[in-house]
Every structure is written in structure tokens, then in C-alpha cells.
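The following blocks contain the structures, represented as C-alpha cells.
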Structure I
Amino acid sequence: MRFFIDITYKGTNYHGWQIQPNVPSIQEEINKSLNLVLNQKISIVGAGRTDTGVHARQMFAHFDYNKNIDFSTLLSKLNGCLPRDISINKIFEVKSDVHSRFDALSRTYKYFIHYQKDPFCTNSYFLAKKLDVKLMNMSCKYLLGEKDFTSFSKKNTQVHTNICNVRYAEWEEKNNKLIFTIESNRFLHNMVRSIVGTLIKVGQLKTDYKSIYNILQKKDRSAAGFSVPAKGLFLTKIEYPKSIYYA
């Protein structure tokens, strides 16, 4: 039987989602807790791979287990075992051929910026001067649709294609804070952070809002802007078709 888990985590103390030698990861912590609670070796498969320091309001992963599960009891025991910065929100059964990564329809990320210096605002990027949000949103229109995002990806990432279908990209200003929301069928390594860095240059009037179009055409990472710090980036939503569930 295959099960999905809905996960929230603060990525500050982890070297990303994926298991790596000699460093802490989200995947490893959840595997260890599942192994302990279910008394069986379990390896979860995530819907994606967040980078070092990136957070998730909602991440999904799947695992296989051939016994009936009391979801409420398992949820309680897992959250009791896991560190304070990782929580399991829900566990549910899906069809046996469903894959958390390949069956996802879309992912949504948000990036947070604050203008007022605040020692307690640790999961947001501080900028002392306000940005031109109108220009940044005009620039966002060039991101929409199915495009090659090579210019906004790290090199040598071993993916088969750099084509992504961005369905939504917009900045919103609230109470001296900026929130960038972007939704796509898939994302490349470092893609959101490099897009945000490039859009910040637009908002600072250091580059024209139409420059995004030219950057995309060049398919060269050096053409784009800097990558903003990971601490302000959150994976907030993953969508799946209703067909993954049992009727």
C-alpha cells in the first residue's frame, strides 16, 4: 500500500530536503522517525528537493507499507519523534501507482522581503530601500507560459529539460513587506531565488523591466541577477489530481 504524508518544515538547520552524507536533511529525519515508529526500513520519496535553508509550508512525500495504519496514532507518534522544526500534518492512502513527484500538477513558492529591520524577522530577506513593485510585476509577465529557464538555473543539474510552464508570478506589498508568489508545473535548481534576485534589480531601477525577456533568450545563468538568500523562500503548495485518491 502507498501512503502520502503532508509535511511542514523550517529549513534553517538542514542541508535541504535530500539525504546527503554527513549532513542533516529533512528526508533523513523523517525516514528515521518512520523506521522507529513502524519498526521497518522506510524510504520516503519527496515531491521535490528544496535547497539548503529553504522552508516548506507544504511538502508531500510517499512511502510504501504493507500493513493497515491507524493514521491518528501514527501522526501523533511521528510528531513526537521528529525535531521541533519538522511536523507531519496529515497521512493518507493513495493509489499504489501514484508518485509524489511525477504526479504533481503544480508547485507554488513564496519569497518574503521586509523593509524594516527586525531581529526577529529571520525567515525573510531585509532590504533597506523600497522597490518599484509596479515595474517588477510588469517584468513578471515575461515569465509566464512554457519557456526555457536555463538562465535561472544552476549549471550541471542533470535534469532532462529546462522547460517550465509558469502559470502565475506576481509581487504583493503588505505592511512594509513584499511577497513574491510563483506557480509552475516544475522548478529548476535555484530557479526561484535567481528570478527574485533579477526582479529586485528591476525594482531598484538597475535594469529595464523588459530585460527578463532577453535574459530568458540567452539561456545563460550569468545573464541573470544574483540569487537571494534561501531564508526567505517557502514552498507553500503542491497540487495533485483528484484521481490519486481512492473513491
Structure II
Amino acid sequence: MSRVSVLLHADPETPGLIAEILDRRCIEMETIRGYAGERIPASMEGRDALVVMGGPMGVYDQGRLPFLRDEIGLIGDAVRSGKPVLGVCLGSELLAAALGAKVEPARKEIGWYSVTLTDAAAHDPIWRDVDQEIAVFHWHGDAFELPRGAVPLASSALTPHQAFRHGRASYGLLFHMEMDEAMVRAMVESFGEELREAGADGDRILAQAPSAVREMRRVGSIVFDRWVDRIGGDD
């Protein structure tokens, strides 16, 4: 049985749909909460893939949150060993940092906004045949430069690099497709101060959630299922 490790960074930001797909496909999932004091593994030995979820901290917080440095080391080991990596939100920023790219504060993007897939996405193993414009959930205030050698897969009106692939199976997504309505509500309730600072309307986000989540998870099911296909594969 394949084994996937999931790095978590905040209670509301669970793997959601990703965990559902792993369970359906009988893949063992190990969760690691560095923010709660759990030890970050030194290597990917005994693990077949790595998922890195979102959180309220940033790559530049390694000084006060040293577990982030350990996570970047683990991500780097996964990349070097050719094991699939899926980074979501903060996870995509940590993946970019592990690949040597700069990650810096940017204008906050919170709510339901479209991303546009690149021409390269049309030929990508997990993004092919997906609509070129998709509405997804955003909650981020940092942005990354495209890592050297990475393939750009998506952009938004505000953020030029929303998704990328590096190598065969390392993917970064600055946006969310794994959430259900309960997860969106938990984000709004947990990070209300950040919402107010960004001038975002939590009530509007929740009102749009039922239809937006349904379509987002439809696309997410396709993309995440195909990423899982990469685990242990040689294609």
C-alpha cells in the first residue's frame, strides 16, 4: 500500500477532497502538524508522496517557526527523490521556496475568483481537458516567483503565477480546490480579522459557497485524482 504524508499548518485547512480521494483509492495517509509540535521527518524514506497544505504563516516566518525550515528540507528531499509533491496555498509557496524561488508578501486575494489556465496546462498530465477558466477559492497574501525549470499552469488577474509543475509530479497550487462548504465556513470564522483587514466580505463568500464549491470540487476531483495516479508511476 502506498503511503502519503500530509503537512498541515492550521486546524481549518485540512486535506478535504484530497483525503477523500486517497481514502477511496486505499492509500494510507499520515498527517503531520508541525505547528502543534509534531516532528517533521528528516527524509521521505518510507513515504511515497507528499501533500503540503495551507496556513496563515509565510515562508519568511522560518525564524519564529523553525518547523517550516524542516518542511522545506523534506519537500526538497521529495523533489530530489522524484516522489510526487502537491502543495496547496502555503504549500505551493513552500514548494517554490524548496526549488529556490523567491516568495514575498503581495496583495491579499480572498474569495471566489477565476484563474486562467496556460496553453501548457492543456498538455499537462493532470490539467489536460480542464476548462481554461475555472472559479476557485483564494485565501493568500503572498506570491512566488516561478521556480527555475517549472512549467506555469495558471494565472489570475491579480497574481501572475497561480499554479506550476516542476519535473514529473511536483505541483503547486496557490488556490484551493479541496474545500467543501464547512471548510470555507471554518476559514471565514477562524480568520475574521484577516478578512476585515483585506476588505473582504465573509457573508458574501459564504453566500456564494454552495454553487461555487460544487463546481470547484468537480474540477478538483479530476485534477487531484490524476495527481494520485502519479504516485509510484513512471509516466
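Bear in mind that the values in this text are calculations on the coordinates, not laboratory data. The shown structure was predicted, so the numbers you read here are calculated from the model rather than taken from an experiment. Cβ atoms are built from the backbone, for glycine too; each structure is taken alone.
State the single structure among I, II that was used to calculate distance in nm of label points 7 Å out along Cα→Cβ at positions 112 and 152, giving 2.7.
On the way: I: 2.1; II: 2.7.
Attributed to the structure labelled II.
Given a computed value of 4.6 for distance in nm of label points 7 Å out along Cα→Cβ at positions 72 and 144, which structure among I, II does it belong to?
Details: I: 4.6; II: 1.2.
Traced to structure I.
Here mean count of other Cβ atoms within 10 Å over residues 16-23 was calculated and came to 18.9; which of the structures I, II was it taken from?
On the way: I: 13.9; II: 18.9.
Structure II accounts for this read-out.
Could you tell me which structure in I, II was used to calculate P(r) over Cα pairs in 10 Å bins from 0, in percent as 8, 36, 40, 16, 1? Don't skip to the end; give the middle numbers.
On the way: I: 7, 30, 32, 21, 9, 1; II: 8, 36, 40, 16, 1.
Going label by label, the one that fits is II.
Have a look at I, II and say which one yields 1.1 for distance in nm of label points 7 Å out along Cα→Cβ at positions 88 and 136, as calculated. Could you put the intermediate results ahead of the total?
Working: I: 3.7; II: 1.1.
Clearly, the read-out refers to II.
Please state which of the structures I, II yields -10000 when helix-only ellipticity at 222 nm (-39500 (n - 2.57) for each DSSP H run of 4 or more, over all residues; to 500) is computed from it. Mind dumping the intermediate values first?
On the way: I: -6500; II: -10000.
It traces back to II.
Next up: Starting from the value 25: which structure in I, II was relative contact order in percent (Cα under 8 Å, 6 or more apart) calculated from? Kindly include the intermediate steps, with their values, before the conclusion.
Working: I: 25; II: 21.
Going label by label, the one that fits is I.
Right, here's the next one. Taking distance in nm of label points 7 Å out along Cα→Cβ at positions 24 and 56 as the quantity of interest, name the structure among I, II where it is greatest.
Numbers: I: 1.7; II: 3.3.
Structure II gives the largest value of distance in nm of label points 7 Å out along Cα→Cβ at positions 24 and 56 among I, II.
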